[in-house]
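The structures come next, written out as structure tokens.
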Structure 1
């Protein structure tokens, strides 16, 4: 397993070691000991989530605050997405910066997003099945979000606005500048 830190401290790209033969392939998608050693902290995942999205579906940018903040380990089981992590840690040198990474069933890459980040993705393929582990349980009262097309963040979602599909809830998300007033 190859684990590489991104430009955002604590946010890591994980690439599995793939074993292929005439039967297909095998890889270890998660090993707690290797993972914790590589990122330099103990993470205890307590909840797995999975979604299916059609092309253009943007699920973003979400986070949880306070004691309910969540770290996530995300990957794609089918299809392809553009995954985005935004550093919303006010005391961070990279506050307000983001990383984007194409995750797909083909490349098998994963992204570890630590607590203190907003996260989202857009489905680039006709459908995409997205899977993620969380180190904390979801709490509705602690949820927050930032509108996906925020001008301050200026994220290139690599899809035309005319193809974007948003939930009603995500259409109502505030700008980054409005959201930071509520960050813990």
Structure 2
């Protein structure tokens, strides 16, 4: 709202002077509008989009049903045991008769992802089938480590994987190598 001051500024002089008009702009409405716009944009903007990973889970089984067991070739099965301090231990084959490993590695470009890519290529070249990966987190592992392993499996293009409970003999193995 604008106001005009039309007072002559003189005190009764008889001289003719030009009238000086001063303008004063009231900015209250503009400030109100600015705060309304700022509030609107703050409330309608999303700060961070939620991140989620798609997992396909099996159907719930009835207690009287037997668990579904699949026979898989040990020569193309890699088991990843997730321990503490961002360390994993992997082996190919069976725990008592491993074909490769057990080997302790960390994460990063020269860690688990490099091994996954190499073993995936080796198994695909030798057997013509994709590698099967079984991920077994321990009680000392973190949720972040499980997500990192799953992300690295996505990066190397592994499609056949499962998350299972770790067995006592596998806990003994990672305890022996001091990552439990």
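Here are the numbers for this structure:
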| item | result |
| --- | --- |
| At a computed -10000 (helix-only ellipticity at 222 nm (-39500 (n - 2.57) for each DSSP H run of 4 or more, over all residues; to 500)), which of 1, 2 | 2 |
| Which of 1, 2 yields 3.2 [distance in nm of label points 7 Å out along Cα→Cβ at positions 23 and 119, calculated] | 1 |
| Among 1, 2, which structure scores highest (criterion: FRET efficiency 1/(1 + (r/R0)^6) of positions 47 and 95 (r between Cβ atoms, R0 = 25 Å, to 0.05)) | 1 |
| Among 1, 2, which structure scores highest (criterion: relative contact order in percent (Cα under 8 Å, 6 or more apart)) | 1 |
| Comparison of 1, 2 by Kirkwood radius over Cα pairs in Å - largest value held by | 2 |
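Read-outs throughout are calculated quantities, based only on the coordinates presented, and are distinct from any laboratory measurement. What you see is a predicted model, and the numbers here were worked out from it, not measured in a lab. Cβ atoms are built from the backbone, for glycine too; each structure is taken alone.
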